[in-house]
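We did not get these values from a lab; they are worked out from the coordinates using the rules stated. The structure presented is a predicted model; accordingly, all values stated were derived computationally and were not measured.
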Structure 1
Amino acid sequence: MKKFILFILLTFFLASCATIPRQAEDNVDYSDPATIDMIVATNPDAISEEQFYLYEFAILSGFSGSGGCYLEDCQIEWLRNTENSFRKRKTELRDKYKRHFEFADSYLNHEQHEKALEEYKSLKCQWGIELSEWLINNSGIKNGRVRIKEYHGRIHFPAGITAMTKDRNWLFIAYFKGPVYRYDRVKRKHAVIFMPKDKYDWCDALAFNGTELVMKLRDNAGVFIFDNESCKISEFKPAD
């Protein structure tokens, strides 16, 4: 039903757009990458606001942060250029936050961490800023000193907790498809201390002995030990 409605709407609006030819077939699949390619080849200055929302829907319908489908650079560039075109026409397009959040999420998952950081900053999304900064400084680290940046206040990561451990001074929390955080209960500061290379290998067990934190990743993806005093991490390799 969703695809049928999208087909009807697209057929109506594409008919009025000189850049994209009207399709004569009854069964047009607008999730087809070729159709999206035609959309991103459209001149942003030549479309109406109504057409933009239609094309945006077609592009973003393929985005699924939870399903591992992210926007490509050419799609982000077209959406951004179109925003600029309408801004010159004194029109601010709606849903800007949602659109730019999907830009940031796509950059992050394509390992374009600096671009993700800039988007999260523009959105004032603190957890995105923290994760991007950690990845810029430490992405892929398995052994060595972790570069840690502390932030004031409590942790606000938008995902379920998968593991937690604490003592009188420290609280450690792992998040679903997310990082492991450390919270200093005395100074009331928090920091990302580890993010798996693959977010689907999230940490599902934590243990802390006062100096070292043991982090076990799901599905036997690995075990890492974080020294809370030296901030060094090491991958645990069991003896053969």
Structure 2
Amino acid sequence: MSELYSNDNFKIIQKDQMFCIEFAYPSPILCHSLVKTKILKGATITDDYKQVVFKAYSVQMYNNFNLGIEFAANLAGSLGAQLKYMALDNGAVFCGYNTENLIIIDDTKAAFLDADLIYEIEEDERIMISKPFKVSDFFLSPEIKGLTKLPERVHYKTAYFSLGLLLMHVVLGQEIFDSFYKEYLLGSEELVVQKYMDTYTLRETKFYWLICRCLVQEPEKRSILFI
């Protein structure tokens, strides 16, 4: 048995072709989002909701993964399924996505594992943000980037925008994305996003339009559906 990765939120352990994700504290919604969506194969959840055991050929961290355009669509499918399961079936959502808590399974699927970023969706489709976030915590949506007081409530589809930024990270690569994100944080979100979107070699593809739908300025109009 060997430990592949560890941070404050979880660690990943391997024994032969079996893997175990061990969370720092119980997280029923996160565990079920990995199993019910079939992102993980042959998975079981321990009774205390602190471990998910599953079968796989490989598990890697996103930052160590050799990405390609084809994988970007797979990542969108996996994370979209996980997000929709949490939001529609459990009334919860990640407030944002980062690269440090993203794992890649069998080179084809992905899962986001930061339980600290899970927020309950209230009846008016908003989540309560009660603590400040740093730029390094996750990819910030315009509404979270623009918060001037706390606590504050934002639409739960703030997660969709952050997911769209993560997909841009996959497609653009680290160097170009860093330039884009710096401009985005300092400038007019809509103009900067559109400028970089228009440089895509993926323009007019389904994946391009998926990202566009995630990055709509009005949160209520965002979606993560392939059409």
Structure 3
Amino acid sequence: MSGDVLALVRLLQLASPALPIGAYSYSQGLEWMIDRRAVRDAATAGAWIGDVLAHVIAQGEAPVLWRLLDAASGRDTQRFAEWNAWYRASRESRELRAETEQMGASLIQLATDLGVLDEVAARMARDATPVTLPAAFALSAAALSIPAEAALTGYLASWLENQVLAAVKALPLGQVAGQRLLHALGARLPEVVAQAKTLADDDIASFAPGLALASAFHETQYSRLFRS
């Protein structure tokens, strides 16, 4: 098997919803938006998810992951720890912070159990504890020799799929409608990847008060399917 094909196989596994790190149990505030009827159908679900993609993921999480991928590949422990800390500090609610820390720790444990991380990568994870999900993904992707651009694309596609699946479960939304959402929103990912690679450090931001409020209110929501 050629290196390119093997890297693709590893990426598909790393970005799969079947990865046992708990991604399926989080909605990132979407469930609360559904509960208050602000998201009530495919159109409003697409608007919410699209706005989060444009204003949160594209402006903050994606460019941070790009830097984490570069630091992990270059074994730059200090830079890796700094961007991991930046991302953790950008989580605006206890739910969002607990989510990224739980999934990050689970992914590091899984990568360790699979024998993916070498001694240097394992030390980078320990030095950056608590490890966020983007940081854990970056370490795992670098260890699996997945090219950075492909890794970033896979991460974004995985995030998008989990958001659409949350909408499908909670609205409920039909499977075909969910696939239409994935098809439409997925077309935006190349632009998000391109922006993440060129955005200057000082232009990276994570300011989404609506998402922060949705997450904070979700914590006391009476009936919940998801953990965030």
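Given that relative contact order in percent (Cα under 8 Å, 6 or more apart), derived from a single structure, equals 39, which label among 1, 2, 3 identifies that structure? Attributed to the structure labelled 3. From which structure (1, 2, 3) was helix-only ellipticity at 222 nm (-39500 (n - 2.57) for each DSSP H run of 4 or more, over all residues; to 500) calculated, if the value obtained is -20500? Working through the options, I get structure 3.
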